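The data blocks that follow each hold one structure.
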Structure I
Amino acid sequence: MLGYLFDGFGFLFSSMAALALLAGVVLGIIIGVLPGLTATMGIALLIPLTYYVDPGIGLSLLIGLFAGGIYGGSVSAILLKTPGTPAAGATLLDGYPLAQSGHAGKAITIATISSAIGGLIGAIILSFLAPQIAKIAVKFGPPEYVLLGVYGLTMISYVSGGSLTRGLFAGCIGLLISTFGIDPITSVPRFTFGTLNLLTGFELLPILIGIFAMSQAIEGVRDVRTEVKAQVKLTKIGISLKEFVRILPHVVKSAFIGTFVGAIPGTGTDIAAFLSYGEAKRSSKHPEEFGKGSIEGVAAPEAGNNACVNGAMIPMFTLGIPGEAATAVILGGLMVLGLQPGPLLFTEKPEVIYTVFASTITSNLIMIVLGILGARFFAKVLSLPKSVIVAFIFIFSVLGAYSMRNSMFDVLVMAMAGLLGFAFSIIKYPIPPVLLGVILGPLVESNLGRTLLISDGNLTIFFKRPISIFFILIIVATIGQNLYKHYSKKQKNKTL
């Protein structure tokens, strides 16, 4: 296996594959920065170009774009509170406050280093343990998906900004939004109000752009008119050794979380990012800093979502099952190139598969160089006048929402989500739980329906499967810990 990997590196650097990989990472970062232009879309557009080159070169281009696209979404999230990708929704929770305090360069550096290390760990796991992890991931059925989603929803307590009650209310709003459209089990239309646009429900990206970016733009218009906020002054670029040591345990832990989540088909980088963020806050020695510019709050989701990129390729290569949307497109590209994913691919075409593994490792090294070199340049964005930044956010928000499906309805959804986000900021209700509900609602609902069908309505099925029992124990422990902290905080406030 190690010999094949060295051969993969040999082909990568002795052919045009390395140049294709570099081009893919650069293009991916650009696509990720621009809201609405997802890595999935970029991969789909570039697949026709791979028909005319060696499979190793073509796949290196796609792998680079995938990795760069996920990382690129963090740049606009940190600087403008405009997440370029759904996965960056967790990064902005602390990345944007850190940038607003004058540490935009530090935030981008942390995101870059964490993305690269998380991606490297995921790539190494992909290279050496893919078949073993795939055997565990394939055992996930509807009950396990339900409990994974419920565990994700327990993260609401970690992104509620100190008020558990308000966080739960906001999470319920997100879950309600996720129920619009056709019921996944009975195919009965719900809350469509007679319009065809709502038959498929709301797309995630317009909501994401609306509640974070457009709400920020609306608030920015008010600030510009009243001249409340001064221009952000930039201070330090980069991080210290002490800060690196502080984030490293969270980066490593998040990398394993992201890889495992990615290996489970039907999940994705956004789920990996929020689970990593919640776990980082739970285990942090400084949980009070989260939501206010915590460096751990930037590092954890970036490590998790970039490791998820590699984790998502595990079931694709070993089982022919895409881990998420982008890998589904790559899977189609593989089959067009005459490569049939599955166990036999490792024995019939090892030179191709290990060139891909070499590309996943190298793409993260390229990304860390480009990110650190560009950190100072990216941070200069905040030196622009407030009115210019607000104008950019408005433009990116509208273009991002429209480019998803070339639909003005999505622009309307984005605008409504922006008003919701602005209203929540005025009444001091947390916004992230809304996003968690929108992301995890469909996962829980659809798989709960399937679970009840296969068990004939018998809920004891959740207690008959080892992985389900494992998740139940984690959920109970997490809820118990949250309630204990909430009760202790109330008691402490009474004694003051």
Structure II
Amino acid sequence: MSAALAVAADKPNLLVIMADDLGYGDVSAYGATALHTPHIDRLAADGLRFTSGYCTASTCTPTRYSFLTGSYAFRRKGTGIAPPNGHLVVPPGALTIAGIAKAAGYRSAVIGKWHLGLGLEGKGPDWNGVIAPGPRELGFDYNFLLPTTNDRVPQVYVENDRVLNLDSRDPLWVGNNRPGGEHPTGISHRDTLKMDWSHGHNGTIHNGISRIGFYTGGKTARFRDEDLADKWIEKSNAWLEANRTRPFFLFFASHDLHVPRMPHERFQGATTLGYRGDSIIQLDWCVGELMKTLDRLGLAEKTLVVLCSDNGPVMDDGYKDGALEKRGNHRPGGPFRGGKYSVYEGGTRTPFITRWKGRIKPGVSTQVVATIDLAASLAAITGTPLPAGACLDSFDVSGALLGVPGARGRAHLVQQDNGGTGNFGFRVGDWKLVRADTEEANNEIVERPLQRTSVPRFQLFDLAKDPAETSNVLAQNPVIGDRLKAELAALIAAGRTRP
């Protein structure tokens, strides 16, 4: 019997709250002083706050792929940042964490940002018809989605397999090219924007904000950016209410900090940090609302809550929203180097908190855990067997997640930037190897505009002495460097790391 099963006589519900672009230093529980996040802080005070909690990639799509499948995204082509018309990148029928939950008798839902593509390969989503395959072909019973990510078109909700509130007399068209000379864009109608773009986000305008890509029609289906968080809380609360009497798994996928940052009016001006800081307060409100619902339904003592992020922070990610100019002394990545798009620690080491009231003893854990491990850990907690060919890189770290005395986290972790560029971080104990096949780092310093910098192909850091990765000690430790190079290459070539 695993350490988790020794603790968990009953199967807990599972609520995973995945923030978007939330950095290690972005919440007060992890040291932020420029803003206060009371609901996340309370979650941390009631549970375990991990100082080495990770996602496995420093961009959205590959982290979400790895979280769902329990396999590193670099093992599958096409798992880079998904385009607006992209097809479902997880093979339909693949065993996912939702499928594990289903096998254990759970109901499951994903509410929020998806960004894993929809529809068949070679076709993508049928925006005006049945949109499949999607989450329900991956084990989820219900989905209410932002189908891509909100700086990409279209600005509509997908509920189960249909665009919500779509009028057939005004069909939705989504494409890569401007549909006509009169179609307003962020370039042609820049003076009409309520939030200007800084780079790349200058296609179709909706709600005064221009996006990546183009779309027309679907006017009755389009949402207002300011209302996203409220809608997802509304849908989550309704789903929790409906499924309160049986085990459930809810994946609540926030979008708040991702560009375009446009929090609800009641949060605008809540901080001195501009809309990025205000969006953190909105995320904190979401956490508080979900916790209030668990309390109201009498489910707090029956639910394992996991708070994590899909990657580290970025400031100017395409819009002029004041994130850099109003940053002050705030350090979104905390003590770490790099952020989103980077394989340095700040790109993948993020806030990571577990809470199960009455079961997890509150405290701080230094064990290494990652979002990719939630699949195998849920299987262990529920006693669900994992097929040999599934969840290839997910480890049962349930004991560490639950704070079982003596339980260990994972022994090693591979970090990637986006879609198979050959840039990897490899942590083994306190040693960290950076392999940059491109010999470039992106967003190496978060507190300045995005830029690429030249770096050596290999670097070695001692995280125990140098968590900020400031001193490359490869020359002083060639034997350790050669061993980690060989181990990383072998793990990539092997196609799996789970025994």
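Each value in this text was obtained by applying a stated rule to the coordinates, not by laboratory testing. Predicted model only: the values in this text are computed from it and were never measured. Cβ atoms are built from the backbone, for glycine too; each structure is taken alone.
Comparison across structures I, II (criterion: FRET efficiency 1/(1 + (r/R0)^6) of positions 130 and 466 (r between Cβ atoms, R0 = 30 Å, to 0.05)) gives the highest value for I. One of I, II was used to calculate mean count of other Cβ atoms within 10 Å over residues 394-401, giving 26.2; which? Structure of origin is II. Each of I, II could give relative contact order in percent (Cα under 8 Å, 6 or more apart), but the derived value 24 comes from II. Here helix-only ellipticity at 222 nm (-39500 (n - 2.57) for each DSSP H run of 4 or more, over all residues; to 500) has been calculated and equals -6000, so which of I, II was it run on? This figure was derived from II. Using the calculated result 0.70 for FRET efficiency 1/(1 + (r/R0)^6) of positions 210 and 450 (r between Cβ atoms, R0 = 35 Å, to 0.05), pick out the matching structure from I, II. Going through each structure in turn, the value belongs to I.
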